[in-house]
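> Each in structure tokens, the structures are laid out below.
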Structure I
């Protein structure tokens, strides 16, 4: 019988775990970008002092060897009854407000064959740690962790969304044939309406700075706010610089007659190109969707790289519709799971669940009446 041990690690451990973290990640099903050491450590260095977070990094050991990680943290907040509540979340997301960036596909980093036993060990530890509730955001619904939580915790709340992945192992030309007529028109055919087009990749940190300035400016014009505030901007510049040095930053700028019209922020990790963010100029031409054209160039670029097998559009929709569904990719369901652990949180959860349901029904009824 295998014998496992769980140990709480400190901030110094986190800062020096790069190589061990990588080995744990390789033996797990956790996402190689969002659960990577560089992504999570960079997030922690920026948001811990901003949000006054307490590290709860748990190491799982077998025969003194680190085999898995629970990369979490805790913080205090006041619930709707103004009672102090201690919440636990994954490093990379922060539910209390929109201060943080969004990290998707987060999970515990556990060896594939022992996840159930280790999850039980983790939650036995959490229950003894005076934690009131856990919020695990944007986990894959099909992950072993998600299935284990749904099986073992009947009192819970869940939210769902979908991400889209386009397989890029065949040719870009064959991909275009499966698209609907209008989508193919917007994604590819209307390129011919552009003049003197250039599609440029980023080559150095100066170009990265200019890229994010453009992205923010375009976002302000479309959404009336910056895409990345100062702290988020610092995070993404650091991440972009890291992957650019490794040769895996796939961000592109679309220029017409020397002027930037759209930008696409992409990172490649282990055969997948992740579309982190997109920005484009408004009001160019009523016949042209500049953002869709930009995506067309980025998707084509992914098809043309032998190292990329999938282009991941991630979760999130457009301003009016879930436009990503039109690109004929595979769908993955993501879930955010809220688990009350303490007795008080369980009681509050049971009180609030029917109230929330009734409010939803009333709102839906009034909307129908109007």
Structure II
């Protein structure tokens, strides 16, 4: 299988070196061996979280360029959970979402939700490496359409083996990952598959999701076909209208709308109605209540014949060696221009303003750089340039 990893390449002493993402070297398992397709990374929906942010509503320029705290609308939370930006941050190479007690309401809690600023639609592969909490609450990485009628769950897991609120075992859930999707009618009727395969049991038997980091991905091939991958292995396929949307909640169109990626957690309504929620004593153990996302990557499937036809010079006017300016050829086609040193350090970033067509690079020191251009669709292109 071909794979495009749109990283930043630099040439040192004739050797090609890459400013790596955490997932470099991990092949995309979908369409393996199919020479008709390749994959292009969507930079705006991919992140290895190798930076630090504070908690709160302003997590800094890098985070804010891709992600936004909160749900895709004003919904405050599920079940007895309220989402707050104070319960999430990026630290130690992970995006962390934390559950804490709500002291004003017995049995209630705070958690966090974060959504992507851009949407994605099929054909696409979305994969995350994460570690679920040791808690009865749901840990989720999922996608949702703007009208909330189309939902694809990438990760839905419940890490604890015991519920203190019900004094009962939840080990069945702790061993399984819910790999599913939902369709909703205009009257909010909910459909999701209920076949045994929708809950994938971690192997070997007795293994628990909370005990390590795992990679979970979904290939949204078309409106009526989904494939789920665990650590690169295909573990579930749902295909056809009779399992995607048998009640035609979506008027026969299947999962066809653009969707937003969401990271979240909650004591869900169906759990709370059955008396299952984290107690204050359980929430007091901080290390048990942090959902960790190491990275997420998003790749669009493209025809192999279309790969690499676009060059940086098709998008920008510039001299090489660089003079003092670069100019955008067509307004609205470019989002960001970045300059990396040979060692991979980012030294300059230009967020392209539609009102401006020409940008100064006079502040760059002499030397070689990788000029990285991100277009309006989040696809990136790179070229080695010299500043004299």
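Any read-out appearing in this document is the output of simple, stated calculations on the displayed coordinates, not a laboratory observation. These figures come from a predicted structure and were not determined experimentally.
> Given that percent of Cα pairs over 23 Å apart, for residues 26-169 alone, derived from a single structure, equals 36, which label among I, II identifies that structure?
Only structure I yields this read-out.
> Where is percent of Cα pairs over 21 Å apart, for residues 122-209 alone largest, in which of I, II?
Max of percent of Cα pairs over 21 Å apart, for residues 122-209 alone: I.
> Computing helix-only ellipticity at 222 nm (-39500 (n - 2.57) for each DSSP H run of 4 or more, over all residues; to 500) gives -12000 for which of I, II?
Values: I: -12000; II: -1000.
Source structure: I.
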